[in-house]
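Novice: Down below are the structures I want you to see.
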Structure 1
Amino acid sequence: MIDINSFLAAYLSIFLLSSIVEVAIELINGIHLRRYGQEVPDAFKGMIDAEKLKKMNEYTIANTKLTMMRTIVGKIVFLFIILSGILPWFAEIIREFHFIAAGLLFFAVLGLVSAFLDLPFNYYHIFRIEERYGFNTRTNRTWIADLLKSLLITVILGTILLSLLLLMVGYAGNTWWVWAWLIFFSFQLLMSVLYPTVIAPIFNKFIPVQDDDLARKINELSDREGLTIKGIFQMDAARRSRHTNAYFSGLGKAKRIVLYDTLLESHEEDEILAVMAHEIGHLKRGHIKKQLVLIGIVSFILFFLASRMIQWDSMYNSFGFSVMFTYVGLFLISILWEPVGFFLSPMSAAISRKFEKQADYHAYRVLKTSGAFIKALKKMARDNLSNLRPHPLYAWFNYSHPPLMERIKNLEDMNDQSPRTSIRIQ
């Protein structure tokens with residue numbers, strides 16, 4: 001057990017505060033749903049009944065309980081690891097290794113502990129909660145295969161990135177943080193290309209939209225927007241889950257708009273085109289590029305701070321390390337940032353919600369009506385058993401999209417403020 005000094009006590013105070021707030025927000029959200037989520041909202045009357053609403057609420061509550069348990073267990077295990085003296089002991093064992101090999105081994109062990117700790121929660125979520133509410137379609141074999149694929153990809157990419165970062169710290173002198181930042185940001189850019197074209201296809205099949213008439217109308221929609229989008233795909237999401245969704249990813253020639261096959265099966269043509277118009281809005285507004293710029297700015301600041309913090313003797317000593325190992329410094333900086341990052345997370349969530357509002361407005365502007373998109377959102381909420389009454393604080397911290405009822409109200413206001421004739425795509 002390591003001794004607790006003022007530095008460590010200050011960190012533990014912030015860590016415990018962030019942990020309590022994180023769990024409390026989940027608890028508040030569950031209480032709020034039980035208290036105010038028993039009546040079908042006016043916007044959903046005729047689409048869902050009291051029994052369906054009860055199922056939607058129970059699904060949210062089940063996931064909330066699991067999230068709280070996962071968080072509590074994870075925080076307790078983390079505290080044990082950093083306070084027990086295990087990490088300084090392990091660092092001493094591998095100190096004779098080359099610093100890159102030692103760093104890779106150090107992070108690999110921590111990563112495996114985290115992965116094994118998460119396994120039972122992941123399994124319970126998929127094969128108990130998702131199964132109980134009719135979403136899960138994957139088998140144990142598929143689940144294990146996905147885990148192994150994810151592990152292999154993480155090991156390969158993590159080894160490359162961490163090795164390069166350690167090289168910069170070890171050999172680039174006082175300006176190491178600039179070079180490390182350049183490597184990190186270049187890696188982010190590379191991943192925006194590799195994920196949609198190389199990594200995602202490892203897990204799912206992506207094929208062009210099979211409905212010829214729908215594909216033609218999608219192309220007409222993109223042509224009207226002055227876009228040539230070759231990467232419009234449908235994904236075999238039903239192989240793992242019955243959830244419905246769509247997303248936009250990638251840069252340059254790697255840009256892709258992906259529609260779940262479950263979405264294509266459960267939504268009408270005008271609703272799918274409205275979803276497409278929303279995703280095109282992300283593209284037209286350059287949201288991925290803007291997110292990358294924000295990541296670049298924030299990571300530049302963090303790497304600069306890391307270049308100062310990595311020299312703090314008190315940081316290493318407070319966590320029981322007698323030697324200032326480079327890889328230990330990077331680890332300690334990451335755990336010091338984590339609770340601070342939690343309290344700053346509403347900022348990134350707010351930016352994401354702003355982007356979603358802009359894409360919603362783009363869909364309205366293109367189609368001259370928000371009716372079809374509202375129908376699509378309602379169907380997705382119903383089919384995905386979404387929480388229709390999230391607590392505002394929970395949404396503020398966690399929602400990358402505006403809460404559904406707020407989103408529908410915004411879309412309805414667009415129609416009311418500027419009634420126009422809908423443009424139909426023939």
Structure 2
Amino acid sequence: MQNVPAARRSLNIEYAIRDVVVPATQLEAEGHEIIKLNIGDPIAYPGLPTPPHMVEAFTQALQSGRNGYSPSYGLPELRTAIAKDESKKGWPAKAEDVYVCHGVTEALQILFQATLEEGNQILAPGPHYPPYMAYPQMYGAETIEYRLHSDSGWSLDFDDIKSKMNDSVRLFVLINPNNPTGAVVGQEELDRLLTLLEPWPNCILVADEIYDGLDFSKRHVSAASRSQSYPVVTMNGVSKVYYAPGWRIGYMALHDPLQKLASVRDGIERILRSRLCASTPAQLGFLAGLEQDRSWMNAYSDIVKARRDVCLERIAGIDGLEVEQPDGAFYMFIRLTDKRWSEDDKAFVLQLLHEEHVLLVHGSGFSKDKGKGHVRLVFLSDIPTLHTAFDRIDSFLKRHRNE
């Protein structure tokens with residue numbers, strides 16, 4: 001029988017982070033235990049649970065019957081708390097600038113719907129988080145990758161950015177700290193970027209700052225805080241820094257110093273109203289995270305940094321691996337230096353999975369060109385598990401080098 005056709009745009013979507021889970025799940029069904037270092041879910045790893053006071057607030061919302069629809073733009077008290085938090089980062093955010101969504105991924109989809117037309121372009125870093133490639137095509141737009149310096153801390157390549165800016169570029173994406181590299185863009189680079197974007201009045205800077213509270217370099221600054229004239233849409237939420245990814249609460253905050261985004265704002269609000277609202281109890285859980293004690297964050301960051309440092313030490317001692325030190329988030333983008341694997345990083349990931357039961361993500365899944373020859377590792381596992389994983393990776397590399 002003839003299959004009912006799917007829309008071509010849906011069949012073009014790839015999401016490497018979860019695609020590699022399919023063979024891992026099959027191995028688990030066969031009784032194998034997999035060391036999963038592939039997905040950025042912080043509470044999937046020991047010692048990093050969602051803070052109890054946030055869970056209590058979520059639970060209390062359920063018990064008190066706050067299960068109904070909330071306003072489409074987010075609970076007023078949460079929008080106010082987010083605006084207050086963003087203001088502490090150095091820009092005059094107001095509650096009406098904040099829109100609460102089902103995570104940053106929905107916020108991106110809504111922003112893309114509100115800004116992109118057929119023939120538009122979006123500039124995103126290469127490598128980058130996969131939805132920046134997948135979603136724009138849904139609206140007839142094209143994602144163009146700008147280069148990061150892979151041998152210089154994955155810093156911005158300003159010459160490459162300048163060469164790719166044109167009148168068709170509607171959105172410029174800055175992921176800071178970066179996923180998958182962990183690179184942090186500091187104040188000097190940010191100011192230089194804003195100066196470079198200034199001649200392009202129809203473009204908006206999209207600042208994905210979901211990992212801003214995991215900055216080991218202390219160099220991170222809010223993009224909106226550095227802009228006196230250029231429009232910036234900040235993306236953030238509860239998933240990473242507040243360790244509650246399954247709650248699916250994120251937000252976009254519009255910094256519009258010259259009042260250029262009235263039409264875009266209208267489009268965003270129309271789309272938000274059409275999809276009803278984000279989870280009401282989860283919003284109240286996030287509100288507790290914003291308004292109550294945050295001293296726990298320091299202890300969590302110390303745990304994450306200690307695990308990062310173990311990974312850096314182990315990689316330095318393994319022939320066949322190199323890495324630029326990540327200064328933020330909880331990822332590292334490891335370079336495969338053996339020619340066999342540098343030419344086919346996906347084969348490395350799949351073969352390592354089947355032979356050693358360690359799951360990473362192939363770098364080409366974050367950019368076919370600029371991620372090639374790398375793998376992404378999430379360094380959130382406990383230290384004994386990380387040592388076991390690196391022992392297996394080392395054994396794998398040695399075994400295949402001698403074939």
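Only the coordinates and a few stated rules stand behind these numbers; no lab work does. Quick caveat: nothing in here was measured; it's all calculated off a predicted structure. Cβ atoms are built from the backbone, for glycine too; each structure is taken alone.
Novice: If helix-only ellipticity at 222 nm (-39500 (n - 2.57) for each DSSP H run of 4 or more, over all residues; to 500) is computed to be -23500, which of 1, 2 is the source? Please list the in-between numbers first.
Specialist: Working: 1: -23500; 2: -12000.
Going label by label, the one that fits is 1.
Novice: If distance in nm of label points 7 Å out along Cα→Cβ at positions 223 and 359 is calculated from each of 1, 2, which structure is the one that comes out at 2.5? Provide the component values of the computation, followed by the final result.
Specialist: On the way: 1: 2.5; 2: 3.1.
The value was obtained from structure 1.
Novice: If log10 I(q)/I(0) by the Debye sum over Cα atoms at q = 0.06, 0.07 Å⁻¹ comes out at -0.30, -0.41 when worked out from the coordinates, which of 1, 2 was used? Write down the numbers at each step before the final one.
Specialist: Details: 1: -0.30, -0.41; 2: -0.24, -0.33.
Value -0.30, -0.41 for log10 I(q)/I(0) by the Debye sum over Cα atoms at q = 0.06, 0.07 Å⁻¹ corresponds to 1 out of 1, 2.
Novice: Further question on the same structure: Thinking only about distance in nm of label points 7 Å out along Cα→Cβ at positions 135 and 391, which of 1, 2 has the largest value?
Specialist: Structure 2 gives the largest value of distance in nm of label points 7 Å out along Cα→Cβ at positions 135 and 391 among 1, 2.
Novice: Still on this structure, please answer the following. Of the structures labelled 1, 2, which one yields 14.8 when mean count of other Cβ atoms within 10 Å over residues 255-262 is computed from its coordinates? Each step should come with its number before you reach the end.
Specialist: Values: 1: 22.1; 2: 14.8.
Considering all the candidates, the number was obtained from 2.
Novice: Oh, and also: Say we calculate mean count of other Cβ atoms within 10 Å over residues 159-166 for every structure; which of 1, 2 gives the highest result?
Specialist: Numbers: 1: 17.5; 2: 13.9.
For this comparison of mean count of other Cβ atoms within 10 Å over residues 159-166, the top structure is 1.
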